[in-house]
Structure formats: C-alpha cells, structure tokens
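Every read-out reported here was derived from the displayed coordinates using simple, explicitly stated rules and does not represent laboratory data. Computed from a predicted model, the values in this text were never measured in an experiment. Cβ atoms are built from the backbone, for glycine too; each structure is taken alone.
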Structure 1
Amino acid sequence: MKNVVLIAAHKACPVPDDPLYLPVFVGSAGKPDNGFQRDDEGDNISTRNIRYSELTGLYWGWKHIECDNLGLVHYRRYFSLRPKDAKNGFLDAVLTSTEAESMLQRYRILVPKKRHYYIETIYSHYAHTFYGEQLDAAQEIIRDSCPEYLPAFRTFMKRRSGYMFNMAIMRKELFDQYCGWLFALLPRIEERVDDSGYTDFHRRWAGRVSERLFNVWLMHQIEQGTIRRQEIRELPYIYDGSVNWPKKIASFLIAKVFKKKYQKSF
C-alpha cells in the first residue's frame, strides 16, 4: 500500500524523517527553491495561494500523485497517536507510516478531532470573525451547481463543531472525488466575493471556506451511503506553537459584540 501525506509549508522548516510525508512549498510561483516539492510544477494553481493557502498544495497533489491513500497536514500541525510525546520532541510525536498504514487498512478516511464552537454555530462564528458573505456565496453556488449538497450545507452551518484545518487522509478515489467537487466550486465562489478591500489575513478566505466545505462534502457522502460513519476515524493532532487563549477569547467577544473582525491568527 502506497500512502502519501503532503506537508503544506510556505517556507523551509524541519519535517518528519518518514517516507509517509512529502513537504510541498505552497505558493512557490516566482520564488526560489527551498528544497521542498514546489506546487507550481505541471498543472497547478500556485499563483492563487494568497486566497487558497494550503489548497494550492492540495491541488498539486491531486493532479500529480498516484497512490492508494493521499492526505494533507501542515508544517506546524500533524496527526498524532501520541500527542503527549510532543512535549519532548514535536516531530517525534507525529503519525508514522506504520501507524497510518495500520489504520488505513481499517478506515477509508482519517480526520482530525472536531473543533467545537460551544456558544456559536459554524455560520455565526464565521460571520462574526470573518465575512459571512463568503459562506453566502458558497451556498448560492451549491444551490445553482450541485443542489443535492444544499441540505448538508444548511445542516452543517447550524452545527457547533466540525473537522477543520483542511486536514485529512483518505482513499485516493475519494480524494479525487472531493477535489473534483471542491475545485469546481471555488472559482465560481471567487466570482461572487469582492475581496479587493481585504487585508492579506482576510484574503486567505478561500482556504477557510474550504474547511467548512469539506464537512459539507463528507456529510453528503454519509447521507448517500458512499461513506459509512464506521469508515471514518478521528485522530488527535498536535500543533507546534501556542495559542493565546485570553487574547483569542477577547477578540472573539469583540467580534461578536462590536462586529470587529479578526485581524490575525492567535
């Protein structure tokens, strides 16, 4: 079984010494090599990285890699079966090729544990902290181009948890199906979103919207019986950094009460 997990990275950085992983230099168009696989080779959307973020690496992998299972993680965020070990050595705690192969023999999709928004719905949290019109545009495009996904979209937007970060590992045929669906929608959504006045932080909106769309796609597959719930495995993940929770909570409350959008990550 050949499994490949792309590591989306916008700069050179330490990566796991494991054949499972392929670091990809996302947004590499017009930039010098950094030793990683570039995402501007062959069929690519590297120049759209300012909006698409890690999705330009996802697209490159979809178009160029043949394998049994394909996935995506980030250079500072990985799946892990031993998250406590990250305190002693971050890269030593990431999911290994042996661990991945064992699980992929039993499951068709590996996803990160759900992120919970306890006092907000998926939609309201996004609308308060980013721009709700982006999700509105996504709903319009889904209604017009693939209305069978509309019930899942509406249901998910009312939920308070979901799989985030565009992280997943799945059977290549499912990966192909998902990417074919996603990358047909995003350009059409772009046509309806005017981001000319956005900061660079907010201009990465397509990558954020896709985090929500992955859940919509997955919900629809479950509803249709294409994927069974027991074929999905949630995994812990580790993050090589710290979250300033007091500032994040304060910024969220300011966004909710005073309608001041986030201006950076926390």
Structure 2
Amino acid sequence: MFSSHAAPFESPRDKVPLIELRGISKQFGNTRVLDRIDFSLNAGEAIAIIGPSGTGKSTILRIIAGLLAADEGEIWVGGQKRLGLIEDAPDPLGIGMVFQQAALFDSLTVAENVGFLLYQHSRLSRREIKRLVSEALAMVGLPDVSNSYPAELSGGMRKRVSFARAVMSNPHKPTDRPSLLLYDEPTAGLDPIASTVIEDLIREIHSGQACSSYLIVTHQESTIRRTADWVVFLHAGRVQWFGRVDEIDSTDNPFVRQFFSAQVEGPIHVAG
C-alpha cells in the first residue's frame, strides 16, 4: 500500500485501487517533504498516516485531494490518471476532506455550511437541500443545531459539522458521493471524551453507507488505535514502517517503538 524506494505493495483484494500514488515527491524550498512515495488504498480500507510533525503527512492528504500538485510522480484515481488538480477535471470518484480546524464559514449557519456546495453547485430545491442537511446532521448526532453559528458550538461539535459537510452529495449524481474521506488531525485539541465521540463517529461513517474508505492523519494514540486498521509511519519523506494496528506493540521497528514510548533517544531527532 505504501512504500518509498521499493516496489509498491500489491493488495490482492482489489485489482483497481481507489487511489494510487506512483513515485510522488514534493519539495518546499530546500526541504524535500516527500521522497518518491508509492501508495495505494483500496475500497474498505482505513489507514492512519502517523509520524513526527513536519514529515509530509498532511501534504499527502492534500495531494490525494487534488488541492496540491506533486513535483514528481503520477496520481491515479479509480484507475484513471489525474491530470492537474481537482479544479481542472473531476475525478471518477468522490473524495471528501475534513480539515484540522473544521474550516467552517463563521458568517453562515450550520445548515448553510453543511449544504454550501449543494446551494452553490446544484439545481436542487432549497427544500430538498434542507432535507439532506437535516439527514447529515442527524447522522453525526447534531439534529438540533441547524440554525446555530459555528462560534456557538464546542470544538467537538464543529468537527462533527465538518464531517456532515464532507459526506454531503447530490443524490441525483451518485458519482459526487464521496468514496473516500481524508481526515487531517480530526481529534487535535479535543479533550479525551470529545475525542472518543469523534473516533466513534469516524468508525460509524466508515461502517455505514456514507463512505467505505478513509485516510486519517493523527498524532493521538487513541485515535490511531480506535479508528485505523492499517498504520503507515512516515519520517523524512519516506515510509519507515507499514503494518496492522495490532502490530504496533509487537514490532521491533525503532521508529514505531520510539514514537509510542515517547522516548527522546532513537532515530527520530527532536530539534531543540
């Protein structure tokens, strides 16, 4: 599924991955953030991308979402090579993204935030959009906040609103429905109880009909263990370890052992 300087991992479960990155590199200034990464994700997979800060985790999400161009390599979506960014041509499958800070419009109500894309880019009636918004908010456990503004909600509630927005789609255009969700630090800054609510919600969305697959970037151990089936450890732009989440405690990989034991000594060097 994920490799660097090696043959791509081949999954026997699907002949055509949802997403495939071939030799992806990205550099910002003099820093090479990603170094010839090969990556594939198949339908039904839940993968956590972990590692120290500044090692390219969020960069991978933005490249997959089509928001950022790679310097080198190819991106294949649903078996088709992507040319340019998502704004240049639609992908054959829907990809939704949940940003770390929820990225809601403060001047719009919750309902207007959740239904924003449908209001802007569909011919659905306001009544139908309102019904779809209500269903999405009920799915994330917030049926009574439609008329509230983001500033009136807790951090955990804003995160859930952003989940509802990410799964919104036009029912008359099935290809718009996200087949893949990308989560960028969905539990960052939340207390343990709020984090548990978000973690449970991610699993519910994954196991339900809203979305079958997801990638999640996180530093939080509970989120890694409770939301992912597979784990990719990224450091210095390369994959240092790939395995199942239940292998975290048994692997002898020095990067994983240092990360989860919070030791200062090891291959990960902490500045300053």
For mean count of other Cβ atoms within 10 Å over residues 35-42, structure among 1, 2 ranking highest is 2
Quick check for you: by Kirkwood radius over Cα pairs in Å, for residues 51-114 alone, which of 1, 2 is greatest?
2
Here helix-only ellipticity at 222 nm (-39500 (n - 2.57) for each DSSP H run of 4 or more, over all residues; to 500) was calculated and came to -8000; which of the structures 1, 2 was it taken from?
2
